[in-house]
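Taken together, the values in this text are just the output of simple stated rules run on the coordinates, not laboratory data. Just so it is clear, the structure is predicted and the values come from calculations on it, not from any experiment. Cβ atoms are built from the backbone, for glycine too; each structure is taken alone.
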Structure 1
Amino acid sequence: MSFLTAVTEWAAPTIDYHALAPEIVLAAGIVVVLLADLFLREDRKSLISPLASTSLLAAFIPVLTLALSDGPRVMFDGRYVIDDFSLVIKGLFLLAGYVVVLLSADYLRDGDYHFGEFWFLMLSSLLGMVMMASSRDLVSVFVALEFLSIPAYMMAAWRKRDPLSNEAGIKYYLLGVFASAVLLYGMSLLYGITGSTLLVDIGDALVGEVTAIRSLAVLFVIVGFAFKVSAVPFHTWAPDTYQGAPTPVTAFLSVASKAAGFVAIVTVVFTAVPGLKDVWQPVFWVLAALTMTVGNVVALRQTNIVRMLAYSSVAQGGFILMPLAVAGESAASGQALRAIVTYLLLYAATNLGTFAIVIAVARKTRSGEISSYGGLFGYAPGLATLMTIFLASLAGIPPVGGWFGKFAAFQALISAGTGWGYALAVIGGINSAVAFGYYGKVMREMWMKPAPDGDTTPIEVRPAIAVALAITAGLTLVLGALPGLVVRFGDLAGLAGVVGG
């Protein structure tokens, strides 16, 4: 065949630019931020923050227009899919990123940090997350995972003169690279077994006998993702990284990065290896039980608010893992995915709001100790009330949003109708009670203890933080009082949406 004939017969892949619009807008925003950082004078660099937030809001518009259009959009032979599941998750990432921008603007200005590089890295990481939501191929899943992780490694070490921040970046990087190697080895085994990187093809090929090599491949993939979502015993990087990283970066890692890890797990499990449920269900059962138990027990001993929230984030990851322990049962598969998406949405709003309070209070107290919250209700009643709402939501107390996330997770376990599901529900119930111990400790400081230094000067809440608090508190309260709204999003992201490609 001549070269001319080969070129004539070759057909370029069909590209749906509307379907790729969120990614294109976000990529354009990254370029604009980079150029602005290069050409703006130093006294005008603060304009980069509005550019970053505008990019995220602009990328949210095609997510809405795609949601209003008919049917899923499939590209590159099913390797990139835009469906209800991916759109809900993309909306979550973009909204969470917008709130993190609000949390970061004043923080960066007060600390005299470089704006351009930070926003460039954050938007790049968010682009990787948005790509993850639509990836249906081992290669694209891995590339998206690294695209979101590598900028996060650098952001964790952003306070270059702070030894804790340097330690945070190094630990996160080293363990992240190790996790990527383990994950890539598992993916290479899946490819070697099936001869394909397309998740749907892998799922079709892995139906039947459970062999040792298949089990090993699935186990390596799960372990790699377990590092990313800080599941016990692969969580050791999280507390030090969360404490040492700049607080807005900690908020970003605890919500958006963790959610991306869970999206990757869900995509691979439901699409590529559903036929090997006898392998991955017991692993997720053990991971869920260990993660929530260790996270809650260790959080009880913490005296630093960020470190406590780090272990709280670990424990919350255990609750998110619970539905996966029964997701292979036909009676619970749909409810399991809905529960995970519902929990991620509610957790994102609540945890971002909690970190917004931490940033606002730390500007006055210059301390991260839980004891520094003593007497907060006396001189900042609004912040104390909002913090109480967020902590109650994390603890799963009605009527604030978090209660419904836990309810959906327990509902998925019960609907499976298995002894293992009931046993994990009991463990989860006990852990829910234990968790209130450390959330209640912060509430007690705010409402019942005096200010530790006697300083009752009111806290100035910057406009950006105020907007972030309005968004997160509004979502936490509205979704708790009207859970049907979040159920709707969970239903949209149903099982058919993941495997629809």
Structure 2
Amino acid sequence: MAVYSTLAAVDLGSNSFHLQVARAVGDQIYPLDSLREPIRLGAGLNREKRLDEESQQRALDCLNRFGERLRGFDRHAVRAVGTNTLRVAKNASGFLKQAQAALGFPIEVVAGREEARLIYIGVSHGLPASEDKRLIVDIGGGSTEFIIGREFKPLRLDSTYMGCVSYSRKYFDDGKITKSAMKRAELAARNEMQTLVSRFAKGNWQEAFGSSGTARALAEILQLNGFGDGTITADGLDQLRAAMIRAGDIDGLDLKGLKSDRRPVIAGGLAIMGAVLSELGIESMGVAGGAMRQGILYDLLGRTQHHDMRDVTVSQFMQRYHVDSQQARRVAALARDLFALFTQGDENPDDTAPQYLVWAAKLHEIGISVAYSGYHRHSAYIVQNADMPGFSKMEQDQLSTLVLAHRRALRKVFVRGPDEADWRMVMALRLAALIYRSRTDIACPAISAKVSNRGVRLDIDREWLAGNPLTVTALEEEMAEWEVTGYKLDVRTLREPEAGSEAQAA
């Protein structure tokens, strides 16, 4: 992957959409431009967890504007990330197709812990150097992330389904701020946090910081109204809570520093922050300047400089599940070579595909640690559902499909739709696993290929085939397997005898 001097991150949050453009110099990021729009996408979720048309249109209009700013950027220099609302919306896939067309770049939806990891990367680069363990709390529109880390490394990550938009809608939807509504919201937040309190409470860290819009807005309001000194404390929140209850109505709030776009979601944010300080024993919380969009930029910088977190994750999974690393290496190398053969001459090659193929080859046997029988299904399940730092949910789905398809029946893979898997990647991985079935460093045969839109015709060295009858049988079965997919694998040297043999037979 090329090195880019200018990078861009798009954060599709449940409350606001952000675009950050930055210059990359060495290992550092220097901001050049930023855009923010309060879309409140999470407010468009109805009871059936579907995004309404109005919220979708607000989002698409914003992404059209972001897309104009990003014109001319290479696709590898931009990373767009969707968060909680796009994780839970049942009609997210349809919306994402329109959103990607509007933005002009792919949009990844990340899991909660991956969101937490990106947040910590962004926040840690904006804080003074320290060897202390730090707690980071990020109250977003639809979820709240909790991270403990030291320096630039996150040590504990968690994500909860509570956010300033969702809580404001649920407990203050009529605009009224009452003591009972605030109490219900805070109790709900405290209940949501019970599973993580023991791991994130005071004693597990030395400093606490809030990041993103809710924390910054609360700290500013506390300071400007004489309730605090720029940090967030329980006493300051008590005073703010009392002032809001006295006002009784969101529209009636008269608080210095309360911006118009923050007004509809401030009550939900306050309730969650109060619960966080109470449950985790936080006496004083500072406010960090960094956020997820900076984390996206630093993560993207690592990818372009060959320090990709995804490579680290794959290596860790191989160790965790006791993968035969030599076999993984063999299969990965041959699969990559076969895919290059199958895509030779492509006008617009996907230069990320070989990397995904290598990752799939390295992970295709992790399910053996569960059970050998049907291990490809176990492998695919783990890849699809595990927390895999650096990977988006869509990337995990793509890898899971490749892993599932590397052996046995193909029909179910391709009936899902043409976008589920690149048949050339699947064929390359299957053939590599088939040829190296002996799990030894055999001499690979000479292979040539003629590729069409719907299949491949292979010529494999006849002498090699003659010496490997078990592989010949497997290749014959593989050709039959591909017949049901609508794609064709034809090993010409298996079905056409040598000209010399024909003459001798005559």
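Figure out for me which of the structures 1, 2 the number 0.75 belongs to, where FRET efficiency 1/(1 + (r/R0)^6) of positions 136 and 264 (r between Cβ atoms, R0 = 30 Å, to 0.05) was derived from the coordinates.
Label of the originating structure: 2.
If FRET efficiency 1/(1 + (r/R0)^6) of positions 64 and 128 (r between Cβ atoms, R0 = 35 Å, to 0.05) is computed to be 0.35, which of 1, 2 is the source? Working shown, then result.
Numbers: 1: 0.95; 2: 0.35.
This value belongs to structure 2.
If we compute Cα Rg over 2.2 N^0.38 Å, for residues 104-375 alone for structures 1, 2, which one ends up with the highest value?
Of structures 1, 2, the maximum of Cα Rg over 2.2 N^0.38 Å, for residues 104-375 alone occurs in 2.
Quick check: 16 is what I get for relative contact order in percent (Cα under 8 Å, 6 or more apart), calculated from one of 1, 2. Which structure matches?
Structure of origin is 1.
Comparing distance in nm of label points 7 Å out along Cα→Cβ at positions 240 and 480 across 1, 2, which is largest?
The maximum falls on structure 2.
Where does the value 162 come from, among 1, 2, when volume of the Cα convex hull per residue in Å³ is the thing being computed? Spell out each step's value before the answer.
Details: 1: 148; 2: 162.
Structure of origin is 2.
Determine which structure produced the value -24500 for helix-only ellipticity at 222 nm (-39500 (n - 2.57) for each DSSP H run of 4 or more, over all residues; to 500), calculated from the coordinates; the candidates are 1, 2.
On the way: 1: -24500; 2: -14500.
Comparing all candidates, it corresponds to 1.
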